[in-house]
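Participant: Below: a set of structures, written as C-alpha cells.
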Structure 1
Amino acid sequence: MKKLGILFGVVLLFFAMGCQTTKTEETTNLTGLSILENENLIGSYLEWVGRTAYQNQKQYFYHTATGLKVRFYGRSLAIDLSLEDKKNDIYYSVAKDGEDLLEASVFIQKDEFSQIIVEFDTFDVHVVEIVKRSEPEDGVTSISKISTNGYFLPSIPTIQLHFLIIGASGISGHGALGNSPQSRSTANSSFLHSFGYLTARAFGGSVEFVASSGWGLLYGYNDPTGQINITKAYEVVGILPNRQLVPITYTANRQPDYIIINIGGNDYTSVINNSTGFDRTNKIQAFKNAVGEFIMTLREDAPNAHIIWTMTTGSLNGTAALDVINSLSEQDKRHVHMAVIKQVGEDGDPVGANNHASYITHQKSAAILIELIQSLPE
C-alpha cells in the first residue's frame, strides 16, 4: 500500500509538472514585440492592403478594400481604430486563419475610438486579415496600435496576381446587398460583393481600389467642373469625406497584372446630358480625351497589365470610351479591352439599393470578366 501511495504521488507530481510546463510556454517563453505602434506600424510585421499612409503616429487607409494582414503567435489580437470626420458607421470584414472574407465576421465602427478584438481557441501561430468595406465618403479611418498576448511574426507576402480596380459606385459595391427602393447605406454596400473583387477572388488575386460613388473620369457629382476626378484620385493615396483629395502622392508597391475600370456614368448624368449644342459636343470630346489620356497613363505605369474597361449595353459613356479604344495603336489594343457587363436588373434579376446592381448582377458581371481574362495571353 505504501508503494502504491508513492507511485500515486509521483504521478501527481508528473502531472503537475506537465501542467506547469504548458502554462510556462504560454506566458514566459515569448520573444519579440507584443505591441505594434508608431513606426512599427509600417515595419516588417504588417502587410497593408490597398492604399495607406503613415501620418501622426497612425496608419491611415481611405478607400474601400483597404486594411491589413498580420501574423502572430498568441491567442488574441487587439486593433485600436480611429474614425475622423464621420458621416456613417464603418463596416469591416475580419477573417481568421485564411477564412474567406465573404464569410468572415463583420465589425462595425461607430465611435471616434474603438477596438477590434479577435480571439482564438488555441495559443498558436495565427493570421488575421481586416479590410474596410465602406467608401471614403463615410469617414477617415486609421489604426494607432495593434497588440497581442503573444508576439508578432514577420509578414510573409503572398505571391499572387494583383488587380487594380478603378471607378465609382458601379464598381464599389454601392447598394449591392440592399433592395430597391432602399437608399444606399454602409450596411447594404460592400466591395466584397462587387464584380471587381469577385473577379480578383476567382484568381486568388489581391486588390487595390481607387473608387468613390458619384465621381467621374472627368466630370462628376463631386465636382462638375472637372477639376477633381478619378484620374486625379489615381495619383494620390486617398479621398476625404468632403470629396477633396489627400495631398500625398501614391507610390505603388507593385504593378497590377489586371486593371478593371468602370467609370463614366457620372460624367454623363451630372454634366454632359445637361449640355446642348456645341457645349455638349465639346464636353463629349473632353471626356474622350480624358479616356485616352488615362489609358496612356496606365499603360506607362503598368506596361504589362491588361486594362479591362467595362460598360453596359448601349451606355453613352461606354460607347464613347469604345471609340477611343478602337483608335488605339495595335500594340496598345493587345493590352486594352472592352467588356460588356450586366445592366442593373438585367435578366429580371433584383435591383440593389439606390437603383444599383444587386449582388446577383455583380456575380454575373464577374463571370463575364473571368471568362475574358481566361482567354487573354499571359
Structure 2
Amino acid sequence: MAEWGVTDAGYELLEKIGLDKRIEEKWKEIEFDQLPRGAFVEDWEVEDILKADTPKERRINVEKYLKENKGYDRKPEDLFMVSGKITDMILTRDEQSNIQQFGVKNLSQIDGLIAAFCLSKDSDNPLGCREYYTWRSKGLRTQIYSHADGDLQIHQIETTPKEKNDLFGKLAQNHINADYSNWPVAAATALKYADTVRVEIPEAKNWQKLLEQKGWDGTIKKLGNFGVGYERFVPDYFESIISQLPDKTDVRNVKKMFFGYMTPNASHDVFYLPVIDLDQNLVFFSNSGSGQVIELAPLGQPINCYPRIKIPKSDISHLFKGAVNGIMMNQSRTRPEFLALMLWEYDQIKAGRTEDEIRDAERKYERFG
C-alpha cells in the first residue's frame, strides 16, 4: 500500500525556500478550513476549482483527474493533490505566475508538494487531541501513537524518492497494530536492543527527568492485581534475547525466548517480532505482510515473516521516547507509576543487581506506593 507523502528531496526544498515556515504561519486556517475530510469532491467544489480565474495548468490537471476517475473512484486526497487550494493560501498569484523561482518545474509540482506536506503535517495530529510522536530519518518517516482504545500503533512511510528529483508521490507505507499492553514492551525493547548492540539512550539514563517533564509526580507502584504494565520485565530481560540475523532466529537453537514479542488485540494469530538485522538496525517482522521473506521460529517452528517497521540503529532513542510519550500522554492504558517501576528496575539491572536482589530491593524501596 502507499499514501501521499513528501520525499526527502521535497522536505529539503521546502526548508530551503522557506515554504515550510509559511505553511506553519497559516496552519490553523489551513487545518480548519482546507484539509479534506471525506466530502471534498462535491460538485460545487469542483465547479469552484474550475472557475474562470483558475490558472490554466491547474484547471487542466483537475479536468484530467475527473476524466480518469469516475464517481466512487475519486478519492478526496487525490483531488486535493491537484486542486491547488493550499497553494492559493500560501503563494500570491504573482508568485504562482513565476513558479520557477521556488525551484520547481511547474505549478502542478508546487501544488502537489504543498498539498502532500499539509497531508503529512495533518497526520501528526489528525484529531486535534492525540498528537503523534513523529520523526524523519534515513529515508523513513515514523509515527508512534494510539488507537482510540489504547492499542499501540507504529506507522512508517518511505521518504526516499524513486527518482532523484521526485518531491512527493504515493509512498510505500507499513504499519504495526499491537495490543494496548504492548506500550511498555516497546519501551523495554528499545532498552534491550540498545544494550545488545551497545548504543546509548540518553533519555533512559535520565528517565526521571523525562517523566517529570511530562507530568510524573514521582510515584512508583507495583502492578499488584490490577493495571497494565510489564510485570515480567526483569525475568524477561535476563532470560530472553532479541532475535538476531543471520543465525539467532530460532528459539530451539538459542535455547532462550525472544524478547519483545507482540500481538494485535483482535488476532493473536498474527505476531510482531523485533529482529536485529545484519546492519544492526532494529526491524519488526510479522508473519503477516509482504516484502523480502525470512524464516523466524519464535515458537519453535519456522514461519515465513515479512519486514514491517525499521528503526535505524541511530534512531533507537525515538522508539523509547515515542513509547514513553504515549504512556505519559494517557494514550495507552499503562499508568505512569507502572512505567516508572519498569524503568527503576532497569536502573537496578544496569547497576549489576541480580533478579533476586532486585525483588528484595523492591520490597524495601520506600518510594513505592
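Participant: Comparing distance in nm of label points 7 Å out along Cα→Cβ at positions 107 and 123 across 1, 2, which is largest?
Facilitator: Comparing 1, 2 by distance in nm of label points 7 Å out along Cα→Cβ at positions 107 and 123, the maximum is at 2.
Participant: With log10 I(q)/I(0) by the Debye sum over Cα atoms at q = 0.09 Å⁻¹ coming out at -0.61, pick the structure among 1, 2 it was computed from.
Facilitator: The correct label is 2.
Participant: Figure out for me which of the structures 1, 2 the number 1.09 belongs to, where Rg/Rh (Cα atoms, Kirkwood Rh), for residues 83-202 alone was derived from the coordinates. Write out the running numbers ahead of the final one.
Facilitator: Numbers: 1: 0.98; 2: 1.09.
Clearly, the read-out refers to 2.
Participant: Let me ask something else. The value -12000 for helix-only ellipticity at 222 nm (-39500 (n - 2.57) for each DSSP H run of 4 or more, over all residues; to 500) was derived from one model only; which of 1, 2 is it?
Facilitator: 2
Participant: Next up: Computing distance in nm of label points 7 Å out along Cα→Cβ at positions 35 and 59 gives 1.7 for which of 1, 2?
Facilitator: So the calculation was done on 1.
Participant: Can I ask one more? If you work out FRET efficiency 1/(1 + (r/R0)^6) of positions 195 and 235 (r between Cβ atoms, R0 = 25 Å, to 0.05) for 1, 2, which one comes out largest?
Facilitator: Sorting by FRET efficiency 1/(1 + (r/R0)^6) of positions 195 and 235 (r between Cβ atoms, R0 = 25 Å, to 0.05) in descending order puts 2 first.
Values quoted throughout were computed directly from the atomic coordinates according to the rules given, and no laboratory measurement underlies them. What you see is a predicted model, and the numbers here were worked out from it, not measured in a lab. Cβ atoms are built from the backbone, for glycine too; each structure is taken alone.
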